[in-house]
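Okay, got some structures for you below.
What follows is calculated from the coordinates using simple rules that are stated; it is not laboratory data. Bear in mind that the values here come from a model prediction, so they are computed numbers and not experimental data. Cβ atoms are built from the backbone, for glycine too; each structure is taken alone.
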Structure P
Amino acid sequence: MSSNRRFEGRSVIVTGAGSGIGEATARAFAAEGGLVTIAELDGDKGRAVCDAIVADGGKARFVETDATDEASVRAMVEAACAAHGPVRHAFNNVGAAKLGSLEELSLEDWNWTVQISLTSTFLAMKHEIPVMKANGGGTIVNTASMSGRIFTPSAPASYSAAKAGVIHLSHYASCTYARDNIRVNSVLPGLTATPQIASMFTLEQQAEVASHHQMIHRCVQPSEIAAAVLFLSSDEAAMITGRGIEISGGGAHAS
């Protein structure tokens, strides 16, 4: 366990916490004393992360959650409050895409990607914010993507558009709820070494993408995203809100 306990006794939600960035961030919050609600659709993955946190001496609860279903999201937030007290920090991390060029992408695949990658963030904030407003404030960090800010040929149009929406939705919320002591930021990962990326690209393809689109020629590690999320959620970042933080190895500036 970490000697730095910035989140001691604070109720934390992490959505999409069953693997990759979500898992790394849930573990990091718990290591710093957070009382973590693991919100994940895949029950086996969610329970495994929860059990690992508890085995390491942390506190966590798994809540099976469909992040695109409002009733499920509402129930998850209520369960988090019942288990750990009013939610103070949330990391909304759900996202996925169906591959295909703009003219090949079906409407079904477009809608599926937007639901998972943008609507999930809207629903999470819709139910997290009233709890924070009623209890003195809190922090929200949403996972966007560098593909929501710059053209990324490896990302389909639907995902790029959805993650651009996450960036703007986060900024909108930050402006609206700053008076309620709620800070809202987004993180914009570059190519990240997650199981999802591993299923889409070989190691050679990952290295090729990184070399062409980042100044640092390697994948971002999930733990590096987690470190940024925890900083943005911490009291150290008390004057940071409405920002989209790039964690991309210089992706926006590479030629």
Structure Q
Amino acid sequence: MKTTGNTILITGGGSGIGEALAQRFHDAGNTVIVAGRRLDALEAACAGRENMHAIRLDVESAAGVAAFAAEVLEKFPALNVLVNNAGIMRYERLDRARDLSDAEATITTNLLGPIRLIDALVDHLVARGDGTIVNVTSGLAFVPLPGTPTYNATKAAIHSYTMSLREMLRGSVEVIELAPPAVQTDLTPGQSTREGYQPLDEFADEVMALFAQQPTPEEVLVERVKPLRFAEVQGTIAQVMAHMSAMTRKMFEQLGL
């Protein structure tokens, strides 16, 4: 993937990882479109930045995704990079019956959303000849955090989907997976200051250095995510799961769940 001269669409670009990467790609000389539910947050991310644009997107609606894709291609026909970053993460208890609305919303946003948007843009990206799709998954795709089971499952599904997509598009569209570790963002309550999580700026700088490698790695993995990504290969699943279970118990206590 070239790192300059692109027209890049980043979903979930109004905060957290999406905003940090959008601004860094813009600084590198790219036209950037940020998309998400909250237009005010998107516009704040773009403030003072020429060639950075905000468009509202509701990934929960199939018709809305299709209309959004048509609008983006009409306004930005040079679009050649799609970054599927938008996602939600909700704590869930599995030891009792519960309202499944959080689980259903997580599947719609984290799994159906990227699938729908890829489908809406794939013909255009193939025709471009220099297209790239970046799917943001998580270290939790490889070792789950028990307190966020549906989130973990959607990220594991997107990891698998990305592998299939890469093979189906090989030679026509570059397909990259970005799997973050735990990063200090507002994804969950208290996460932006949680001890032990990677500072957002440090993470984004490391990611941009990996994107600058030639060729770009098929999996963009910062150092902090590697213990999760390679736990199965290294035979450390049991130890890492014990740590993740302890984290869940601590979070549930703090949040009163």
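Given a value of 3.6 for distance in nm of label points 7 Å out along Cα→Cβ at positions 80 and 184, calculated from one of P, Q, which structure does it belong to?
Working: P: 1.4; Q: 3.6.
Traced to structure Q.
Suppose you compute FRET efficiency 1/(1 + (r/R0)^6) of positions 64 and 152 (r between Cβ atoms, R0 = 30 Å, to 0.05) for every structure in P, Q: which one lands on 0.40?
Working: P: 0.40; Q: 0.70.
Of the options listed, only P reproduces it.
Taking mean count of other Cβ atoms within 10 Å over residues 176-183 as the criterion, the highest value among P, Q goes to Q. When FRET efficiency 1/(1 + (r/R0)^6) of positions 48 and 208 (r between Cβ atoms, R0 = 35 Å, to 0.05) is calculated, the result is 0.65; to which of the structures P, Q does this value belong? Considering all the candidates, the number was obtained from P.
Comparing structures P, Q by FRET efficiency 1/(1 + (r/R0)^6) of positions 40 and 240 (r between Cβ atoms, R0 = 35 Å, to 0.05), which one has the largest value? Each step should come with its number before you reach the end.
On the way: P: 0.80; Q: 0.35.
Checked P, Q; max of FRET efficiency 1/(1 + (r/R0)^6) of positions 40 and 240 (r between Cβ atoms, R0 = 35 Å, to 0.05) sits with P.
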